[in-house]
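In what follows, structures are represented as structure tokens.
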Structure 1
Amino acid sequence: MPALNWIGKDAVRSHHQEVPFRLLREDADRAVGDPDADNLLVQGDNLIALKALLPYYAGQVKCVYIDPPYNTGNEGWAYNDNVNSPQMRRWLGETVGKEAEDLSRHDKWLCMMYPRVMLLHELLAADGSFWMSIDDNEVHHARALLDEIFGRKNFVASVIWQKVYSPKNSANYFSEDHDYVLVYAKDKENWDRNLLPRTEEQDSAYINPDNDLRGKWKPSDLSARNPYKHGTYSITTPSGREIEGPPTGRYWSISKEKLERLDANNQIWWGKEGDSIPQLKRFLSDVQDGLVPQTLWTYDEVGHTQEAKKELVEICDFDSSGDVFVTPKPTRLIERILEIATDPGDLVLDSFAGTGTTGHAVLKKNAADGYDRRFILVELEEDVAENVTLQRLKRATEGYEYEGTEKTTLMEKEIQVRELKKGNEIYAESEAIKQENEDDYDTISRSMDDGVFTLTGKIKVTDRKEGLGSGMRYATLGPVLMDANGTVRRDVAYNDLARHIHYAETGAPLPADADMNPPLVSQHDGMAIYLLYNGVLGDARPEGGNVLTRSVLNDLPTNGTSGPKIVYGVACRVSETACNQHGVIFRQIPYDVRSA
């Protein structure tokens, strides 16, 4: 498979391993709703935040959705859509070095994305899926990047999302009406997508004109384009009409014998008069419970950018229109992803949180189907995290009052060439309707869109949206695990260090409900992990403090574990022979504690 190369690649290929572990510090004052909720918003650099999340969530995220910068070069709005932000320039200089001066815009984007996607891959569950929104600026680079990290065999689909509902007549060449959503699986053979629910409109196509006891059905064509050696026979209809063969250029899709068997079982429809070309009766009761997802998502199914901005403006306060995000995603788009990719209790991660659409969509979807999905969001910009992301999720959770405009279509008429001659009549009709209804609306306006004339009545309303419930914790990035001298910081709590060493030893996070019994941290695959540490222990600190002595060794709880004992401590006062006899492997703090 061809490899993707760019300036700076060698510097970032293993950079995710070099990022130091930091602690997460929860801010109780910014928590929303239920203080014990599993939902989490982290404010800080997503590269550092993703590394900090590993000891807690590695291999546990069922669905990753990200909406990274599209790298359009647009720097003139609140949420930078380029990779030239001061933080990114500083990071590129530190990570890539002098080469950073020669990076193109696309090189910078790839340098920024590579280590972040590597960490997302580590956080993703074995049966999880990865979804990325992107447009034509970087889609080709994104595909190559994701092929390299996930493996080409784990590519699932490239979804086209129709993001606008009307063409941009100001476009220089083409009106860009769509974005892409790239879909990959951690392991495609281990990933099961869900079917989409059927709609009433789809079910309405099934009828029962002949009162078949098997219920509603719809006719299906029995001819096909592909040649079939038994597909060119003549047919005699129940009325006696002779049909010489299938339509020109086509073939019957079943043999004559099978047609006769199906007809004997009343599974063939010949029309009300019994002389039509035969069609197969497909019964609604035989249709699978849902629909296979397709790769074309229209705005009427999943929303468009204008809908997304309307959602955002309704729920958040902005000082001016210039502060409103230019390209937020509609919650219906993310809800569609959640329908396909998640089940009850699943964890969803968005490390480019922005306005918090993903979290809002999880809350809405849970309220609709009763599931208990959880989310983790990461937002770099402190101002955005506090004033947009947090504000939106707080109001979505607790409810809010809003002022909006309720619109009613009073008249709608398609204007074709023949109607142009009736222009005065149409206008006069609209004027009469306007005068008849003007007392019922604050304003009544006329508009033309795609050849359709519309008269719309508008009323300003004040209403309250009820909260969706649940809650969310808020965290910032705390200090690094170790100081500049390579020493574990004294303010690192026992539980934080314990989770860190468990992850370092096992590659898996310590379960959230793990019942630690200091100095015993955990038991994993027959192995016991211990931590002797003078951090924030309180009364739980084992006798002997942070040093492994003979008495401490004799008192180590085993809980029935007969395998090796991994013991972390500042010093060991037990001989190597005694350690071997007891199956002890000693790891010295701080030297044997992974800092990155």
Structure 2
Amino acid sequence: MRPVGRSGPALAATLTIATTGGLLAVSGAPASAASSCASPVYKRQFYANTTFSGTPKKTDCDAAVSENWGTKAPASGLPKDNFGVRWTVTRDFGSGGPFALPVTAQDGIRVYLDGTRKVDLWKNVSSTVKKTVNLTIPSGKHTLRVDYANWTGAANVSFAYTPRATATVDKVKPFTPSGTSVSYDTAGGNAKLTWAKNKEMDLAGYRIFRRLKGSTTWTKPATTTATSYTDTTVPATGDTYYYEVRAYDKAGNESAGSADQAVTTVDRTALAAPAGLIATSMSSGLQLDWNGVTGAVSYRLYRATSENGVYTRVGSTDGLSYLDTSAVESVTYYYRVTVLDAAGNESARSVAAVGEREDLTPPPAVTGLTVTPTEYGFELEWDKNPATDLGRYTVYWGELLGDEGEEQVCSGTLTTYLPADTTSYSYTTRPDGDRVCFFVDAIDTSWNSSFKWTRTAEAVAATELDTTPSVPTPEGSPLHLEATSAEGDEGNRLTWSGLGAGEEGSAEPAQGFRIYRWNPATAAYEKIHETSAGAFEYVDTGAKRGTTSYYWVTGVRADGTETLPAGDWAVTEPAR
């Protein structure tokens, strides 16, 4: 074959790293290429002898010491008998502690810790041998070396180093976590801690502790196996909190706490809602009062028309009371109050307080009153009052005080209450020519009276018609007459007493009675009915409505003569 000189074509070697069953194989490279392997991977060296002399025939990386070659050669280029394999690893054991070193081999195996032999099963055997050695590995970095020799026959080997993680055996605390740092997210209100990973093989995880500045009490918000933790539960109160991280192992041993890491939180914690809210009706509105809250900067008032309705803000104050002048009279309102702290945090709303502004506004005065004299008294009419909460009208009748021709005052007496939908009233009285006065008052549903608030009213004076009969009723009648006005169409009721049979102290009983009614047209009392002896009642269904009827009743003697009359009158309203 012609050699290739410097000017010949270049040859490129292909390097491929593959991982199979924990074995890191190097292809296309010299056997000694794997001079180091990343811990905790072993560097493995193959020798064509059992004394580990000379240059290894092959070097690679192995994740674990666990092989069963049987009667075959362990690698290409090595014999199937009389070969040696050496595994070496240097790693950090953290705080160290008790370990178990279990081994199995056919044929020989030796294990060294930092050059000191800990396991020695070095002889040619015909079957697999086993042994476990317990020892304490100090803290820090240490080197383990496993030498295996196969002289003849089948070849297999395994080795491990395992922490003895039981509380009765392991009393070694993990190292304190290092590299701790904390950052605070003001937007989310979260504190994030990070730290370096501990080296202990029996590490179970980390415990995060938190305490408030000024306090000696630590709380444990979380446990994790990671090397970072985000505390979403740190109170957003504007206070400073300290964090530390402690490592713990599978035996329950816990390290000391890491150096304290401080964060100052944003203040997003509101004060407690105010208590004691009450609503009181005042002349100018509804006044709200409540108990103060320590740390308060100001308060806000909210109002709704139902307890669980939509509340809208009506005002704010830095005091402990507020006057809601916008509250409408006679409307029920529900109020809630909140408190704001120096950071602007608003508390929850208080328990609702209900209030209703007392209606202290009277209706307008009644206007348009007219008073018309009638045969039954007076007919009153007035304008409808515009008050939306009108409850009723009251009618006052009175006498005029003061000299005629000068300013006079109507001294009125309440006569009747009328419904709010009424704008007229028939005042019945015997018209005998007196001069009287009237006024009408408006009262709302809260009993506010226009007249009582203002002490003024539109009074109207009027003179009665004079329907008095021109023939007077003589005195000295042995009878007594009482006339009662009809309420419907039943007629005026007349009842009398005297001259009845068996009446104590009466004269000779009458043989009958005669009833007379005044007729203005003829200016005379005209007989309308005659009764037999013993009668005491008569109903005049023929009486005209809307007028005043005047009556006489006389007793008829045995000789046919009549006694002096007894008189009375009855006023009936017109039919409606």
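Since every read-out is calculated from the coordinates, none of them should be taken as a lab result. Owing to the predicted nature of the structure, the values given are computational and were not obtained by experimental measurement. Cβ atoms are built from the backbone, for glycine too; each structure is taken alone.
Compute distance in nm of label points 7 Å out along Cα→Cβ at positions 402 and 546 for each of 1, 2 and report the one that scores greatest. Let's see the in-between values first.
Numbers: 1: 5.2; 2: 3.5.
The structure with the largest value is 1.
Hey, relative contact order in percent (Cα under 8 Å, 6 or more apart) derived from one of 1, 2 reads 18; which structure?
On the way: 1: 18; 2: 7.
This figure was derived from 1.
Supply the structure label, taken from 1, 2, corresponding to helix-only ellipticity at 222 nm (-39500 (n - 2.57) for each DSSP H run of 4 or more, over all residues; to 500) with the calculated value 0.
Values: 1: -8000; 2: 0.
Label of the source structure: 2.
Who wins on distance in nm of label points 7 Å out along Cα→Cβ at positions 170 and 250 among 1, 2, i.e. which is largest? Working shown, then result.
Working: 1: 4.8; 2: 0.6.
If we compare distance in nm of label points 7 Å out along Cα→Cβ at positions 170 and 250 over 1, 2, the biggest value is for 1.
Name the one structure among 1, 2 that Rg and Dmax of the Cα atoms in Å of 31.4, 104 was derived from. Please list the in-between numbers first.
Details: 1: 31.4, 104; 2: 60.3, 190.
Of the options listed, only 1 reproduces it.
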